[in-house]
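Given below, in the form of structure tokens, are the structures.
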Structure P
Amino acid sequence: MEWYLKVLKNFTDFQTRARRKEYWMFVLINFLIVTALSILEALVGLPTVISSLYSLFVLIPGLAVAVRRLHDTNKSGWWVLIVLIPIIGWIILLIFAVQDSEAGSNKFGPNPKEHPGA
């Protein structure tokens, strides 16, 4: 939960780097929350308003952590737009997201693995 809250707190940071763990923990917790809300809505018979509002709420933090994750592999944050290409774009972004951090500092800052407070 610590990683999830860290992403929410840093929702305006599109400049630095994010570790794989930060990105994937956010994705996992976000998936679990959306799934739980969807099941709850289905059981109660509500329209998908709550899960839709939640998804809108985490859109910018999710985008920010994806950009920071790309920065950690020394790629421009603009690569996030590759998801606009059906199927292939998602696969490419997934490959970028699972890559290890670039060792040492890069143009986006110090390696968050080596400098946890940075």
Structure Q
Amino acid sequence: MSDERTYTITELAREFDLTPRAIRHYEHEGLLAPGRQGRNRVFTRADRTRLKLVLRGKRLGFSLQETFELFSLYDAARDERPQLVKLLEFLRPKREALLQQRADIDAILKEMDGLEQEAEALLRE
């Protein structure tokens, strides 16, 4: 008797606030490989976890290709070291870009503060 919980595409779409079309796209890109019961897709807990990781990667700025590469390393290796090295390779430039964006935003906010102060001073005159 299998205790393996399965999910329909509708259940996963609802849980992750996605459209079924988005989930089918991730399947088309090779990120998910659900089983079939007739014409219906059947997703396992592992598929659900992979979908969660795809969305996490997307939030972190990973392309679907980068996520696919990480999954491929994970699926192929008994040693997780190559996957971790690749993860760091992907993370570092994204972190640098975000830090630069934050510095740019801080500079813009500082400039806005100065303009607001100047405008308020002129209005007080």
Exercise for the section: Figure out for me which of the structures P, Q the number -18000 belongs to, where helix-only ellipticity at 222 nm (-39500 (n - 2.57) for each DSSP H run of 4 or more, over all residues; to 500) was derived from the coordinates. Expected result: P
Fill in the blank from the handout: When mean projected area of the Cα convex hull in nm², for residues 49-96 alone is calculated for structures P, Q, the one with the largest value is P
Practice task
Please state which of the structures P, Q yields 82, 35, 25 when Cα extents along the principal axes in Å is computed from it.
Solution key: Q
Fill in the blank from the handout: Computing Cα Rg over 2.2 N^0.38 Å, for residues 25-80 alone for each of P, Q, the value 1.18 comes from structure Q
Exercise for the section: For relative contact order in percent (Cα under 8 Å, 6 or more apart), the calculated result is 32, so let me know which of P, Q that is. Expected result: P
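Since every read-out is calculated from the coordinates, none of them should be taken as a lab result. Keep in mind it's a predicted model, so treat the numbers as computed, not measured.
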